[in-house]
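Bear in mind that the values in this text are calculations on the coordinates, not laboratory data. A quick note: this is a predicted structure, and the numbers were derived from the prediction, not measured. Cβ atoms are built from the backbone, for glycine too; each structure is taken alone.
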Structure 1
Amino acid sequence: MFLHVSDEAQIKLTPYIERKAVIILDLDDGVGRYSKMGVCSLDTSFRLLLLDQLQDKSDFNLSLDSDIGSIYIKDYSKRYLDEEMTLEVDPRLQVFKLKSPSGVLDGNVPIVDLRPE
């Protein structure tokens, strides 16, 4: 499984990568330490979580290879992902979009920075 990160998405993520943030592609299902509540709809919702190197990421026990290095996920969330996924920036709305050859999985993937200040 590989996550392609478009050039535009890489530019938006560069400040976090430079600060050695751990990047997590989180299925927002209400499960885990960093979830307050899941999305109660028929939509599949993902978020990009940012953690520092010392924060607990034990809920995210699988990693995806990507153009920007390892991105962690919950192992069971891979059932929603195709072998080839793409994270890109919607040119009109300037939000992250997660898609595959099958279509758009999530058209608005927010960044949630959970690193301590």
Structure 2
Amino acid sequence: MSFEPEQLSREEAHANVEEAIENNEVALFMKGTEMMPQCGYSRKALGLIGQYRDDVATVNVLTATEAYREKLAEYSGRETIPQTFVDGEFVGGSDILEQLDDNDDLAETLNA
């Protein structure tokens, strides 16, 4: 038995991007959910953020992957997933989060 998330329309996905970025201090666009990440990079990003923040808004892009990529590119200039935004500003994916953590800058970046 496989689980397929409900598919969103392009408009719904675009609205979700705007709402998540504008209404949350930290927003993570990822493949899968907080309880069940569906890729290693999303799992890594979630884990890095979780070291410093309990309150992160997560958005499962698998419900409309191409629509999410399209809208996220308007905000970040990138289509890759995962993407992290703090206070409406693009921070990066799991690689950037890892670099920030290695440099002891991630907590400050996340306003933790």
### Task
Work out distance in nm of label points 7 Å out along Cα→Cβ at positions 67 and 91 for each of structures 1, 2, then name the structure with the largest result.
2
### Computed 19, 18, 14 for semi-axes √(5λ) of the Cα gyration tensor in Å - originating structure among 1, 2
1
### Task
Kindly point out which one of 1, 2 the value -3000 was derived from, the read-out being helix-only ellipticity at 222 nm (-39500 (n - 2.57) for each DSSP H run of 4 or more, over all residues; to 500).
1
### Message
Of the structures labelled 1, 2, one was used to calculate distance in nm of label points 7 Å out along Cα→Cβ at positions 35 and 51, giving 1.4. Name it.
### Response
1
### Summary
The highest value of mean count of other Cβ atoms within 10 Å over residues 27-34 among the shown structures 1, 2 is in 2
